[in-house]
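Next up, some structures in structure tokens.
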Structure P
Amino acid sequence: MTGGLGAVVASPRAWVAIVVIGAITYGIRLSFIHLFGQIDGVPTRLQRPLRYVPPAVLAALVLPSLVTLRPSVAATLFDERLIAGAVAGVVAWRTENVFATIATGMATLWLFRFVVFA
């Protein structure tokens, strides 16, 4: 192989870069664990913004698979993933139960995917 991805992976410089970047990432994460182990509690000023991290991460992971642009507005709005996500969102809002949200969302997705839009 005279180039391409195989040559890059076999390069010692690439492996050194991977190990160094991994060590830096691990060090950053470990420093926060060590820091919060040294102090009595998370300061209130830092707690308030940290409350929004889990919903933001969940939205960043889920939203791109729910919202897709189709050739028409009707096709976009009647996508089974978007409908199931909206139903699951309503269930989550009303019940605040994770299991009920997942079960209802999956049941709705399967219903629309295999029965309604089949």
Structure Q
Amino acid sequence: MVILIAEDDELILKTIEHKLLKEGHEVILSRNGKEAIETLKNKHVDLAITDIMMPFASGIEILSAIQSMEKRIPVIILSSMGQEEVVLNAFDLGAADFIVKPFSPNELMLRIKRFSTR
């Protein structure tokens, strides 16, 4: 499975990358939203994991870009903002899942497995 990780926190980015590589996934890293959107335009991606608050384009803008490209890519949103309004907005825009930071990498892996069996 090819998984895009869009995250500007280097520690979180590397932690997720390490877990995904260990599980046998191919990983593409983006450290800002603009880079993530370009990757989505130009490369095959099976799943995207994105932070909400990112430089140049937010996770919400990434969700919107995926919809405008008419790609059917599940998106897991990561955010330290667990406010109900933010969560509902993400789901309204097509997020497949939402995880509040801090989170367990093992929990994230379980959630990813749901999408790899589809």
| remark: Highest-scoring structure on FRET efficiency 1/(1 + (r/R0)^6) of positions 21 and 77 (r between Cβ atoms, R0 = 25 Å, to 0.05) (candidates P, Q) is Q
| remark: Structures P, Q compared on distance in nm of label points 7 Å out along Cα→Cβ at positions 69 and 101: the greatest is P
| task | Work out which structure the value 10.4 belongs to, where mean count of other Cβ atoms within 10 Å over residues 13-20 was derived from one of P, Q. | result | P
| task | Out of P, Q, choose the structure whose coordinates give Rg and Dmax of the Cα atoms in Å equal to 12.7, 35 when calculated. | result | Q
| message | Please compute relative contact order in percent (Cα under 8 Å, 6 or more apart) for structures P, Q and give me the label with the greatest value. | response | Q
| request: Kindly point out which one of P, Q the value 11.5 was derived from, the read-out being mean count of other Cβ atoms within 10 Å over residues 61-68. | output: P
| The value -14000 for helix-only ellipticity at 222 nm (-39500 (n - 2.57) for each DSSP H run of 4 or more, over all residues; to 500) was derived from one model only; which of P, Q is it? | Q
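Supply the structure label, taken from P, Q, corresponding to distance in nm of label points 7 Å out along Cα→Cβ at positions 29 and 45 with the calculated value 1.6.
Details: P: 2.8; Q: 1.6.
Label of the source structure: Q.
Read-outs throughout are calculated quantities, based only on the coordinates presented, and are distinct from any laboratory measurement. In this text, all values refer to a predicted model and were calculated from it rather than measured experimentally. Cβ atoms are built from the backbone, for glycine too; each structure is taken alone.
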